Structure 1
Amino acid sequence: MINRIQVILITALIVFFQQKASGQASKHYLYKVGVLDSLYSKVLKESREIYVQVPTSYNPEKNQKYPVVFILDGEMFLPTVSNVHDYYSGGYMPEMVLVGISNVKNRTRDLTTSTITTKYGMPFNEVNGEAANFSKFLEKELIPFIETKYSVTNFRTLISHSYGGLFAIYTLINKPKLFDNYLVIDPSLDWDEQKLLKQTEDSLATMNFENKAMFMSLSGQLHMQNSKITIENVMQDTTDFTLFARSNIAFSNAVKSNKKNGLSFEWKFYPRDIHGTIPIPSIMDGLISLFQWYQMENTDKINSFDTPKEELLSIINYRAKKLNDHFGYQEPPYPEELLNMSGYMNMDMEQSEKAKMYFEKAIQYYPSSANAFDSMADFYESQKDIEKALQFVTKAYELSGNDIYKKRMEDLKNK
């Protein structure tokens, strides 16, 4: 049976994560996303616009860094990515800095991977085939620019659609160290008579993609003129009308045939979507898929006040190790607020050892947080240990210089 305190804890957890969804609101706008920034590219010989969205918890003065997501066609897709991120971050994916890259100008030039003069038998006059140069811009200029100006880590995700998806697969094969995750939406692998696809099939058999992950989608536009073409028989068709879809499926089959390369891969078909609508469901499903390992485990045991302290500690330590293994650097297993809140809940239930354990973990993973030390002072004061309470409040004051802690120090000294 769930008691009243358990209901309060579960409700508090729900509220904690739902608050993220409304954190970007403004009194002047119903919703706005992405601060315009720009840099001049010596590689591309032009100025490039980007749009940067930081998490609600972002504070440059704090020693906290975030994974970063780079979004091709950012002016189009950043709002969708931001919405998904706001609703799912915390429990399903980490809080991240989102960088939308504008591809309004020179899109075909930058995102296509080889030069063509004809396409499906027709003259093709747009400048194209300079993906290598755009990749150099990302590697040598944009990524260093973001890492210098914003509090981000080197754990990177790339989101891409159509020609952008073609570019993402080119990047996986030719610059695999640039990104850890690839969200590839309806990629144009038919480009240049499947030239990149053929190169990729060889690379998938010989390269090592350990710790890399890809989510890839295919829209329901399998054949523009023949409704009898379905996902079951499209690979038997040999016309140009199905080359786009067949290229996508061929890549998926090649990945699945080379599981030894270590690439974590999920492919999904969206029969009710067309090329222009598939980004929205793909972004949601793709981000959840790519960060499936991040999702919280054993929440039922964490929510239960009957779970022994030793088991809770094991759950916390397991999650810390899991995040470290995936990110490649130490990441707190839970937000500071969640550890703190769990500590106070257990104090209210008079489960002092569990409360102390949560406060200790908050200090361990957030050693520069004055609030974490002040919470531990609350714990010791509740245990009538004024000397230790004073020690932790003093540390909180040393970290912050906040007069609130100074006054509390005086109050404790007078007890």
Structure 2
Amino acid sequence: MTFALAVVPVVLLLLGFPIFLVLLTAVTTALVFFMHVPLVVVHQNLFASVNATPLLAVPFFIYAGELMGRGSVAQRLVDFVQGGVGSVRGSLGVTAVGTSAIFGAISGASAATVATIGKVMVPAMKRAGYPETFTAGLITAVGAIDVIIPPSIPMIVYGAAAEESVARLYAAGVVPGLLIAGMLAAYVMWRAKRGGFGAGEPFDMKRFLHAAGRSVWALGAPVIILGGIYGGVFSPTEAAAVACVYAALVTAFIFRELGWRDIVGAAAATVMFTGQILIIVACAGVFAWLLTVNQVPATITAWLQSFNVSWWVLLLAINVLLLAVGCFLDPLSAILLLSPLLVPMIKSVGIDTVHFGIVVTVNLAIGLFHPPFGINIFVAQTVLGLKLETIYRGIIPFVIIYLIALALITYIPDISLIGVRYLMPR
């Protein structure tokens, strides 16, 4: 059985097979050669894995982000944030951070934010004399905020895998996301002051009010989504559906930027992306079932307890593991692959599963722009025309900032849990 559960997946991953085929092959090998269980259980578990109401939010949030990202929403948000930042040194960099955080509260897709915000900010930062390495590193790194600030697709998947409330995870992600955004903004201002670049324009109230008026409909999306969830008006899944309708109405009838062809095109892109996600969810569910029936999580938990490991040592080891895994696997694959093993462990030492969900999300967010295979790196290279070596040099300080934030979030649980206490409906 060890051959099917460990050797087969590792070998296939090293050979470059897609993660869903790796998991499905491992399960099939185990059933045929070691367990002699009817293969119909594969079909049953594939369906059961995606037959979860919270997963309906995934295509809805993707579609809302697709619609909002195809018009002038990004430019309107940039103008609004830049107008509020004013004469702060490094104002364009701070604007990139703030806009990414707001856009993340609409789409929750990191790569889309890098591409959308980058197209607006990179030319402007080049014209303003920002160093190319700094610009490349900042734009590549800020997109990772989007999977931490709700609505976050990885949090939906973790909630389904760990049987945890998505609404509680969303509430827990607010403060960590804002913390990271604040740390990035502080570094941008310090770096701009030290390098003598990025002088901002004086605050202009008339300009700011004009930008606020143009962006009010774009800002309405996160207000409706998060306000509705935390106000107890609707669930995260219902909020995602409402976000779709809102995005379609705003982009098609208020901004008048999208026609029916664009709306259908956004739907087609959503179907493709959702299919990629759910096939991994289905196959990971079967693999998790295989691990459970063979008592792998229970065995590992018992083995760990025999060493009497403290909670902080366990979290340190898990952080190292997740940072390594995040360099090679996308967040959704990593969550689905590791949650059946890690969640029983953290429960055994009394760690809150909501807090742990944020730790997992931040870890894997770092993997989105960490060498060698961070998806945001290749998005910045392909879509924005930035050189790979320039990106690698530029992201080093931002990786360090995220690691410092990860340490704070890991060992100060209240950073995550304070949001649950104050934002969740009574």
Structure 3
Amino acid sequence: MPEQEPIPTDLHWLFARQRFGMKPGLERMRAMLERLGQPQRSFRVVLVGGTNGKGSTSATLASILQTSGERVGLFTSPHLTRFTERFLVNGAELPEAGVLRVLREVRPLAEEVQATFFEVVTAMACLLFARQHVTTAVMEVGLGGRLDSTNALDPVLSVVTNVALDHTAILGETKELIAQEKAGILRPERPAVVGVAGGLIPIFRAEGANLWSAGVDFTLEIHPLGWRGSEVRVTLPNRSPFVFRTSLLGEHGARNAALAVVAALRLGVAPEAVSRGTEATAWPGRMEVLPWRGGRMLLDGAHNPDGAKALADALLTLGAAPVPVIFGAVEDKDIGGVAGQLRRLASEVILTRAVLSPRAADPAGLAVHFPDLPVTVTRSPEEALEAVGKQAWTVACGSLYLIGELRPLLLAQRAEPWERWQ
């Protein structure tokens, strides 16, 4: 990797807090917000949770709200290449110097209450957005929902994209248990939009929100447009059908965009702004196509079986398989389930790891999951790119930390040097 500049001491401190792990609960977050003067009360909040698709749904909704004339904050995690990617205002990263000033302000409060890494960055987002005079902040939920630090905020609307098995050691071993955690971001009598499967809907209705669920309260018709994305027809309660286009690839990308569209319409955004904002959305590292050595490489953070199935379905529909696949994972995921989906589209597999992620699985140990394919084991993203050579098409997927290390190599950008856990 390129030579790095020295990292500010406060960032050293912050990233070291990843080693304390995750501590579900809202007490620490509420205490910090109180000491900071409740900055989150100066703007509207929309919470976006779910197992997969939170980021693209959040990005689409933020783009729509910005197009409508609002000043919009977008908080997402993890970042791919730069820490400042987590805090966008009207689609732009905030200057690092200002972000570091806020970190220095939050640090003593965080040390006092023993806040986690994610709690610190959530508090930073609230303070940054307040000082940037945003009118609405779209906040991506980190883990689960009920006890996630973002749930210390008071949303005017909540979105849950879907429910799948992931983080089962923390959230529960069944979809029903996970749904109960994710439903915790809903608020009684306030609007909510969910894309969950039918059998889980009663869990969300029990929260007492003014709930619209996909397939029950509104319906979607998705018409693929190949590599240009999809055209989607949404039929809403007591309204004429609404048609829009999204450049997000795959049926899952279209569904995520549709949830953002329904949320925006429920917030009162004009249909014209909804259409323009949806078409303008881009979401790096998720079904993103970049040039590489005269060919093209598709990057996607498919790290659980549902995400890998969505990726495989999309590429098979687009006629882009079989294709060489670069793959790396974190060790606590259902790697066998992910590999089972990737075998549907792979002509060969190049195994690697995110070198800055201590949670990354040993590439050599991943080979057992691809018994019927040619496998190459590499030690780093750089080696993986060399091993795949020149191809018309390549897919790189798995851990978002891996995508975060591959992407700057493809774009000749500077990469950050610290360990990545969250």
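We did not get these values from a lab; they are worked out from the coordinates using the rules stated. The structure presented is a predicted model; accordingly, all values stated were derived computationally and were not measured. Cβ atoms are built from the backbone, for glycine too; each structure is taken alone.
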TODO: Identify the structure, out of 1, 2, 3, from whose coordinates distance in nm of label points 7 Å out along Cα→Cβ at positions 31 and 335 was calculated to give 1.9.
DONE: 1
- [ ] Determine which structure produced the value 29 for percent of Cα pairs over 40 Å apart, calculated from the coordinates; the candidates are 1, 2, 3.
- [x] 1
TODO: Could you tell me which structure in 1, 2, 3 was used to calculate P(r) over Cα pairs in 10 Å bins from 0, in percent, for residues 135-318 alone as 9, 34, 38, 17, 2, 0?
DONE: 3
- [ ] Using relative contact order in percent (Cα under 8 Å, 6 or more apart), single out the structure from 1, 2, 3 with the greatest value.
- [x] 2
Open item on the list: With helix-only ellipticity at 222 nm (-39500 (n - 2.57) for each DSSP H run of 4 or more, over all residues; to 500) coming out at -24500, pick the structure among 1, 2, 3 it was computed from.
Closed with: 2
